[in-house]
Structure I
Amino acid sequence: MFKHFRGDLFGGITAGIVALPLALAFGVSSGLGPSAGLYGAIFISFFAALFGGTNTQISGPTAPMTAVSMVVIAGIVAINDGDIEKALPAILTIFLLAGIMQIGLGLLGLGKYIKYIPYPVVSGFMTAIGVIILVTQILPAIGYYPKEDEEYVSRFMADAEEEILENILKEEAGEGILVLEDFEETIKRAEQITPADMQKEAKTLAAKDASGVVGTFKVLPRALKKINWLELTLALATIFIIYGFKRITTAVPSTLVALVVVSGVAYGFGINYRPIEEIPSGLPIPNLEIFTQFKISSIAPYIFTALTLSLLGAIDSLLTSVVADNMTQTKHKPNKELVGQGIGNSVAALFGGIPGAGATIRTVVNINSGGKTRLSGMIAGILLLIILLALGPVASQIPAAVLAGILVTVGIGVMDYKGLKAIPYLPKDIKLGPVKLSSEVIIMLSVMVLSSTWNLVYAVGIGLVFASLMFMKKMGDLTAKRSDVKPLTQEKAWADEKDFPNNLAQEVFIKHVKGPLFFGSTSEFQQLANQIPDTASAVIIRMGRMQYMDQSGLYAMEDVLQDLKNRDVHVLLVNVLDQPKYMMERIDIIPDLIPTKHIFDDFKSCMAWVELNIKDEFSN
């Protein structure tokens, strides 16, 4: 491991410097504060490198993981009266569960299957992530915070009172108090509600109403009337430096330059700006309330979200691993990488960090700076820990608008422009009346819109289901094209069928089954019996190219064979492969509908049976 120490040292230091502003920004964006982003970067980088399967991978909070984390955090905080401290154990439990699930994915060997997630789903999701980050940073970039707008908060005072009363009733129900019989207790607790309680609840409701893409656009007209021009100037200066400095040199990360320059000017000139939340000094300590305050009821609604986090982290990390492989001419170990990422996310959750994954930009920086082994990722984590211990109070003076500016550039950069540019050129394979559309474009845009405006988790699920259905339809259509049933004189004969006696062309028909017989192709196969004319005495079904039959295909086969048997048509099976034969034996198609003497290993032996048993009745 220490053979390439010098390169790993430079690679790790450079990657750690690049990670610093992003970690702080992602922490703020998540809702848990800059320290959560920094803790995530420290522990995920170190432990994912130590236990992972990609030598040069640099891990930490990423845009997609942060976007999903925002959903978890906002939801749990909302049901805990807007109190982050109260909600934190449940939030971190979800993150811990996601890490454990990632370890499970790796141990089960599922890393190699991640590549089967369709590109339109990934593209739509990544573009949605960019939209979410970009849009949700508009308000902090212009210095508007809904919770601090008294007139806006006042709109929610009535709802706040109703919400507090509802919580009282829930508490009494949980305590076993029969509300109707002991209504005095309810009145007593209601009388203890103070204006401060209502104000606090109203602020929580106001923040919730203005959250996300839809909430931002809802409150944007009001925000634009209350622009804080100083905050906007800091955000714009940050964006300008990030894009402008890249034109001068890429040797120094432009994001770090923007962070240092704009923060330094704002602090040095004593400008009255809004700083980020204070970063705690000292070593991070484990949050044991994850275990002491564990309640299955508080995390049950988010278990599927935890699974989404684990899968998203897996995809994000393994895609970065492929990039690293291409740059270093090496081969990563996908399942080991998932275990490493899972351990990193689990440890980060214990210490209050947000989840993350392999980060492409940081990994590329590491490789270009000389990093060659897992030591580089560990050094990046150690560097961030040193910065936390030595410069925590200094970092706490960073303007919030600077991190908003950084996140705006992240949102712009994370969108999948390759997928968006391809929209006009993708094949139009769906016809709705006179209009032709592309199923891939529909999937991409559906995932993008639903993720941005509704729910990231459900949008991806819908996208996967739709993509799977479209894939099955296409496979069914392709199979159906090869499944036409025609008389031998019309169908293109295989090489060993060219000597078939012409005088039996009206009595014997051949069916070529190519490809799997599955639920996507059963409707075409079921038409077989109807396509066989009344002159038929026998049907030869050649199954040598049908490798697979599912349960739907099995019952479709049974229906066709039963129909042909009822018409006294002999059915002869040629070259039945093992899996379809096994399936037909399970429900006694063989030998009840097809006796074993009608199953032949090759076409030649089948024709010998035909010549002995089928008479020419129509050629004269």
Structure II
Amino acid sequence: MMDTALTLTTDMKLVLGLVGFTMVMFLFERIRADVVALVVLVLLGLSGLVEPDELFNGFSGNAVIAIIATMILGAGLDRTGALNRLAGWLLRRAKGTESRLLLLTSAVAGLNSSFMQNPSVMALYMPVAARLSSRTGLSLPRLLLPLAAAIVMGGALTMVGNSPLILLNDLLLAANSNLPSGAATLEPLKMFAPLPIGLTLLAASLLYFHFFGDKQLRDEGGESVTPGRTQSYFAKTYGIDGDVYELTVTADSPLVGMSLGEAEALRGAPLLLALKTGTEEAKLSPSADARIWVGTVIGAMGPRQQVVDFAQNQLLRLATRLRNFADLFNPSRAGISEAVVPSTSKFIGKTASDLQLRKQFGLSLLAVNRDKTVRRENVRDMALRAGDMLVLHSIWTDLAEAAETKDLVVVTDFPKGEQRPHKLRIALAIFAVTMLLALSSRLPVSIALMTGVAGMLVAGVINIDEAYDAINWKTVFLMASLIPLGWAMDSSGAAAWIAAHTVEQLPGDTPTWLLELSIGLMTTMFSLVISHVGATIVVVPLAINLALAAGGNPTAFALIVALSASNNFMTASNPVISMITGPAGYTTRELWRIGAPLSLLYTVLIVAMVNLLF
């Protein structure tokens, strides 16, 4: 048992104050989470709670390096076009049966998430889901939530499946320096230590949606299910329909001298998607400040009567045959797509005009779907929010480049550039060797994963610029900056103080499993507020000390925390859930109704499985 006579020192008060500050700032989201984490890091250094020569060790820790490596490995596999092949394989195996398609897709996505970061897997599977939806008529609301749940559950299959588990070994090793005398040294967990737990969770997720959750999901009859492939979908969902026409500006036209943005704002204007002036090259998604002169040809899209009326009112010559824009509007080169604004996007709070989407990215913003409300008027002046669904028109290669910034997650299945299908076998071989190295236990997981990264770079599966682009630096800074807060919780004695006083208040015969259940539920609640990474870093030291005070297994308690940190199927604070809310149109009530029972089942299962294993 631990000493319950610990007194609350000044250092403890400072650490607990920083934990409270972090939670409040994360809850109200006035400042970005990574900025808050950086502020906390600086305060830890200024207050002396963490030694200056250790303050930035989180950036070079095994956990952060492992996360960077998994991001790059995932991007390398994506470049080989493996998921396009996977979509075809799933369709063949499903044989037209909806339940089988849901089961297979969710199971394979869950298995994939065992070696890739959950948000990355979700981003890769959203186009797959869209393709399956368009080919089968299965609505996205019936597909995306089971898929997201399986991805979260599958993250528990290995120690690199999600950020909390990657962090766990570093936190266990850090805790050794503050263990009471006589306590056994905590050993890091092997690569596949949580495999039985992950398999149980994944199976539970599949069974949950097969027997219960499936009945709770909305069925839209396949009418609003196909993001971005058919004209009928955009006509029904956004009112975007019609054909493309060429309008030539005459000498008498009032458009002469106007900017394209001014012409778009005119009453009754169709969608103005392309421009060609004089000898200049025809441009798709021209910038709003592009000028219109005599002889300028405009590519307009809309119902025929709308375009005819606009041409008559503005004294334009209309041609139904595309002479200047035939190549630009070829469906294999350009088209309409949908993209979600993720919670990590730099687009949040800015308008399309601020971002200069057309000028900087070659993207024309046609409509915004926010909270199931479609907005087409003045969309360029709308400040964007996380979860907004943007309807875009662009050249596919421009869309692919915009998607690589990670500020947009494209849900439309479109022809992507820079695919390297001829590298698929070598990429899979490199990945297999990487997993074998990680299993050998002779090398730290971070070195094994970076070996795979080096192999993919040398073999040309991915180039170095693509590798840099694959890294989500917000996640890296958030984790690296918060890791010292966990150290301070432990080294200051704050975690031991809370644990000792908690045990003091409990009846003497309180079973260990009840404490584990309580710590799991507490971690889940923390994760709703301060993210899964923040919850892991704050609660693991507390859980280890609580286990020591109550005579439990510290490793088991810490593992329950790391697993519980991802147990969030109800709110957008889980990055995976935030990515599907917009495309599927889930309401908060729907997520809580379906996700809360699954979350409770998750907690019960991990406590039961951890007790069986430990």
Structure III
Amino acid sequence: MDTQSETVFFPDQMTIDNSNINALKNFIGLKTIDELYTFSDSHIEQFYDSVVRHSGIWFSRPYTKVRDSSKGKEFSRWFIDGEINIAFNCVERYKKSKKPAIKCVYEDGKFRSISYEELDVLTGKLSGAMKNLGIKKGDRVGIYMPMVPEAIISMYSIMRMGAIAVPMFSGYGREAVETRVRDSDIKYIFTIEGYRRKGKEIKMAANIKDIKGIKLITLDRINKDELDFNELLQNGEYMESEKTGSEDGAIMLYTSGTTGKPKGTVHVHGGSFINIVKEVKYYLDFKEDDTIFWITDLGWMMGPWEIMGANALGGTLFLYPGAVDYPKNERVWDLVEEHAITILGISPTFARTMKFNGISRSFKHLKAFGSTGEPWDRESWEYVFRVWGESKVPICNVSGGTDIIGCFLASTPITPLKPKCLFKGLGMAITVFDSSGKEIYDQIGYLVSKEHLPSMTRGVWNNEERYRTSYWSQFPGFWSQGDWAMQSKDGYFFLYGRADDIIKTSGKRIGPGEIEDAADRVSGVVESAAIGVPHEKKGEAIVIFYRGKNDEAVREGIKKEVEKSQGKSFSPDKILNIDELPKTKNGKIMRRVIRAAYLGQDPGDISGLEDPSVIERIGKMRIKN
């Protein structure tokens, strides 16, 4: 059982005493960190009020009540009657500071730094220009750009003037962008003519220029029919941040589903932002002198999450829009060292790939790793901890989702760490249920929240019923988004992927992560994905896809390791080598896509895949095997 894993990291007392979590504990007047975690769930409204005050989050009009659930738990509102603007809290209130708000290194080595003072002028002028275009409070405005400074300027400018930012994954094709444009009724999109990745020019504006009914605001514009980003920026009249209400929409993020069109999750200026600040401040122990670099995209939750969190706390955000392994595998190490980055956000996929490439260099400036996107395999987690972090740098493993623009679970720099572990989140009221809705420990079940939380989406755009069925129907009165997890009574959690990925073979249930953990231990395997496919006798049979050495000895090693660790009942029927697993740009392996492609079924929304062509290759493998 993972819950019985040995503890491999213990924070020293000085780290605990100087941590933001300890300062919050003292601010509330509690005696121990354990008491803080208990208080955060049992006195949830007092807890979030304390976070606001301790973090210095600024309301232009104070709220009169923390939470109102009079219309039903699932339609709760937070920070009632308050007025708060995200862009003010992240940018305008620091407008006299010459400290870097954003640093960016491009793939060609070009460096750029933007101070808070400069960022305020840029966002203020762009907001004014948007107002002159006729964009109004509440209008949705798209962003289709890589992680360059102008993408962040666009996001803050949209929020500053009261419109709703709709960032989209920079790797989307035309159809994926148009789907989101039509769903959210977007009229303007910020984009870029192109940028370089792996030494090649990536065209972006050209991908979407023929979508009818929209106007492009293009950085490095070539087409005169489009609006010029820099001209708007130069000619716009500076405007101060709009007074927006706590429940006013600020950002809309799309999350893919197994069927139907993507869901537009709506997040607000109040609760969503306050939860993000809570998480970056306390889970990463982020302070003003920190610089954070998360390998992500503006269209994924972690992009806006790290941006808003870092700038709200007066720190520095580091951007790198290039490929992490170009022009050499150790590019990330060079960036961290040269720019003294203190918090680095990685995915297990990044770790596995670099481990396979033999990268054993450590990070000298880091005080913490961040991690999200998918469950860890033990070997990769330990490699990062022992080799890259020299057994001194904690891995702050967080997990939540686009739907809550935040994290239900999080290990922190003051959490004693077990391999692969997460820890319960502050003020998230999280637990694990079995299929009957009974709370369970040391068993795999459904991850649920007992409460409505500040950052939960305020709905699915234009579809109230889909919101109810997606999050509140499985266990009425409890939020569940389909994650499969196990908890221990001392607060540790371990994830096993999506509940709809669970394999049921010969009457026994197993999470794919347990099988993959065994497969990934085999020499010659980079990474793997396990799925269940229909079987006449077993119900489902296990099929393992792996990336790595295409060798019969490797396949035999996988079979033996799975049988040894999980038992012969879970012996895989097929073990297939593949050049690439379907995954999102932030490294999340899409098992549902693998299963659908292998079975010749509709894979659902695949717009977030980094390489959709892999679907056809998987389909051909079923015919061959």
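At a glance:
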{"item": "Which of I, II, III leads on mean count of other Cβ atoms within 10 Å over residues 525-532, largest value", "result": "III"}
{"item": "Structure from which -8500 was derived, helix-only ellipticity at 222 nm (-39500 (n - 2.57) for each DSSP H run of 4 or more, over all residues; to 500), options I, II, III", "result": "III"}
{"item": "Comparison of I, II, III - label where relative contact order in percent (Cα under 8 Å, 6 or more apart) is highest", "result": "I"}
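Coordinate-derived values only; no laboratory data. All figures in this text were calculated on a predicted structure; none of them were measured in a lab. Cβ atoms are built from the backbone, for glycine too; each structure is taken alone.
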